[in-house]
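Pasting the structures here.
Please treat every number below as a calculation from the coordinates, not as lab data. In this text the structure is predicted, and so the values were computed from the model without any measurement. Cβ atoms are built from the backbone, for glycine too; each structure is taken alone.
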Structure 1
């Protein structure tokens, strides 16, 4: 199962991605996670990516494409993958098509989770993440059993530096301006699966699975 997961910041992509990769036993390839790992390690790529991410801007295509291309050649992608955070522009989508074609592969589906901007901002600024396992929670919509603690690791939860309202609003505006054309691009290819991101988490997942297995 080779999938792309689309949706603006706060649409619940992280939660759905975790459930999808578990069900289909495929790797979750998140460019955001890759960049944050590079930032933590202080690599040259990390330094370049951080300049853009701190401002809520998209990382330039050439940086993203190079790291995704390398990732897709790994052994764990043999049975498929879930791309999250890439592609974000039509140029990136075309680059992905080219790389997959050279590997004799093509996408099965593009899942598009959508929601109103006001809801997206509320979701993003309430998001909390586990320092140990990366599990995602929300103080209102998906709270941990113990406030401030991960259900699995019992370790502290934290708020990402870019999950503040002003930066989130910028990220959402940038998303709709630069990434929305992807919907039309993949719609023309018959790959788009539109999902209402305002529904309960389990309902969203069940809808995705039913559509993928038709």
Structure 2
């Protein structure tokens, strides 16, 4: 049975134990694992009932983490992070040696985002690790921005669920995803930040 918790400390303990946890972000509720405690993202595929293989992005706690977990960064990726982090922008970059192979894509990349939600950032600080995170929904169903809308089946599959005290801060719109590898910028998904805004600041 999933334990619904109201403190960061309890959620951090569950994540540090390698369990999947549901927690709020600035966009929608996410489900994730602490990357230093879980051997890989497989548990998230099981929780979401999703085919394995699709890369899971990391939520990080500072802009400096782009340099820490990415390498051979193009200047455009750094400019975008400086402009839109914290915020609804995920940048796909070449993964540094600090990113375990189990979390990298087949081409050796990792998606990184610094969320604009103090609850999420505080959780990352408490855990002391990035959080490999995907939207908190069963595969094929809609992502949600309110705790009461979380799928009961999903809740039953995780070890912990953290309720956000200020749910009005959730936009309900997924992050924009930009692939910064391959010598240019490739728009993968338009979300909370428009492609026009990305182009204007790249």
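Identify the structure, out of 1, 2, from whose coordinates helix-only ellipticity at 222 nm (-39500 (n - 2.57) for each DSSP H run of 4 or more, over all residues; to 500) was calculated to give -6500.
Answer by label: 2.
Which of the displayed structures (1, 2) returns the greatest value of relative contact order in percent (Cα under 8 Å, 6 or more apart) on calculation?
Answer by largest value of relative contact order in percent (Cα under 8 Å, 6 or more apart): 2.
Taking mean count of other Cβ atoms within 10 Å over residues 43-50 as the criterion, which structure among 1, 2 has the greatest value?
Largest value of mean count of other Cβ atoms within 10 Å over residues 43-50: 2.
With distance in nm of label points 7 Å out along Cα→Cβ at positions 115 and 179 computed per structure, which member of 1, 2 shows the largest figure?
Of structures 1, 2, the maximum of distance in nm of label points 7 Å out along Cα→Cβ at positions 115 and 179 occurs in 2.
So distance in nm of label points 7 Å out along Cα→Cβ at positions 83 and 99, computed for just one structure, reads 2.2; which one of 1, 2 is that?
2
Comparing Rg/Rh (Cα atoms, Kirkwood Rh), for residues 107-186 alone across 1, 2, which structure shows the greatest value?
Largest calculated value belongs to 1.
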